[in-house]
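I've put the structures underneath this note.
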Structure 1
Amino acid sequence: MSDITVYKRKGHRVKLEQTKVQRDWMDQTTDHHAYKCFPMSLVNGIGYSISFLDDIEFVWDGISDNSEDHVKIIKSGFNVCNLARGNATISFNTELWFKTDENTSLLSIAPPNHFIDGVIPFTTLISTSFYEFPLPVAWKITKPNQNIIIPAGTPIITVIPISLKELTQRKLNIYDKTHDPDENKNNQEKLKVLMKMRNEGEYHTHWYRDAVNYKNEKLGDHELKSIKLEVNDFTSDNFGFNNEWRTTMV
């Protein structure tokens, strides 16, 4: 996969950056313990997030049909939201045109481990080598009669470049698990280590992070322990944002 070109409509108050690792709810866990979960903290920084520079607020009356009348936009930046889809959805005008080679598609998913009560982002997969329109983003509203507030800077979607050709070359082979005569013994030893660590106020989350077992024996290596994505904003109105490197926490 090669570099990706993005065109942004001049003056549109949207931001594109590597998805941040930080989550408010993770900050609120005891001693920021949620960040010690390496699989979660790693995936938090995957892909690029799209956010807007102004607050957004809307409410749905609970009726789902083709009409635009059942969702009311209370607050939004200029030309940010539209209701053309109907059916209890809200769409976002990203005004971002992505251009990739034909072996790269763009997967759009809900920002990993980022939760907003009352809405669910749609997941899409678009062939951006020839797609002529701005990247479409829409949410399904799931909670009626509740004002949904999206503070400025909140990611509305995460986009991940993928190769479908590489994906379809993969095979999933399933076999019976062979019997391990030492499995019960190892599980008992592991439980003793876990109980000892718990009594001492320690955690075993470093086992997976460091690719070791409960005996601290090396099991292998991660493909990567951090995700680095470069974002270069060469637009004339980048709203004061500098080019950025962001790295996941480990």
Structure 2
Amino acid sequence: MKLPRILTALVIGALTVTTATYAADAFNPAQKAQLDSMIHDYILKNPQVIIQAVQSLQQKEMEVMQQKVQAAAAKNKSPLFNQSGDPVVGDPNGKVTLVEFFDYQCPHCVDMAPAVEGLVKANPNLRVVFKEFPIRGDVSVLAAKAALAANKQGKYWEYHQLIMKNAAKLNQDSLYNLAKSIGLDVNKLKADMNSPEVDAQIKANYKLAQDLGLLGTPALFVSKTKDGAVIEFIPGQTDQAYLQKSIDKANS
């Protein structure tokens, strides 16, 4: 595996400058030039060290980000777990709550949808809160509004699953046809999609995501429903087994 030339050049340059700076007091110009050349040649012959350095940096940045988001989650427990109007699936009084920020046009969210469905089936005491977080354009916003409007008719979960399964071909007509196929009142759906309540719900999710410092979707949180003393933040796509371990841990 080779990194792009510009990244290699940047890393080599950074290491050379650092070494040269350190060597200013320890080596003469000829020795410094020789050392720089040795570092340069070593990196070119062993590009894996750059890959390892980048991966290590990414891991550290991810850990710092997770810590910051979890700290922000502790300060925003009420809107995170109990915001009025949020669609809730599973046991509304479940012992453990899973919160998911997602976008219907996010391929990782779509891929993970079966895992979330599986968790609902496998955990009768699980409460799942869905945060419509449309950040991928007009179709995302349209789908989020339609889903929240379906929630007003008591069919959010069924409609949500249908949208996820048809995410690759979503548009206004397909959203209305999917709604009709499960018995939703499409005229009411259209009216509710344009209601101040639905608009306010999405704006509240945007604000909460900003307060939490979320950078994308999916973003998940797991905690005991009652106290929420310990909140686990799970950034990005994961599988059902990993999420089940988080639920079991919160349930213990």
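Determine which structure produced the value 63, 43, 41 for Cα extents along the principal axes in Å, calculated from the coordinates; the candidates are 1, 2. Corresponding structure: 1. For the read-out distance in nm of label points 7 Å out along Cα→Cβ at positions 36 and 204, a value of 6.0 was computed from one structure; give its label from 1, 2. Only one of 1, 2 returns 6.0 for distance in nm of label points 7 Å out along Cα→Cβ at positions 36 and 204, namely 2.
Source structure of the calculated read-out (distance in nm of label points 7 Å out along Cα→Cβ at positions 92 and 124, 1.9) within 1, 2: 2.
Looking across 1, 2, the calculation of distance in nm of label points 7 Å out along Cα→Cβ at positions 52 and 196 that yields 5.6 traces back to 1. Here helix-only ellipticity at 222 nm (-39500 (n - 2.57) for each DSSP H run of 4 or more, over all residues; to 500) has been calculated and equals -20000, so which of 1, 2 was it run on? Of the structures listed, the value fits 2.
Here mean count of other Cβ atoms within 10 Å over residues 44-51 was derived from just one of the structures 1, 2, and that gives 21.4; the source is 1. When FRET efficiency 1/(1 + (r/R0)^6) of positions 100 and 148 (r between Cβ atoms, R0 = 25 Å, to 0.05) is worked out for each of 1, 2, structure 2 gives the greatest result.
Each value in this text was obtained by applying a stated rule to the coordinates, not by laboratory testing. None of the values given here were measured: they were computed from a predicted structure. Cβ atoms are built from the backbone, for glycine too; each structure is taken alone.
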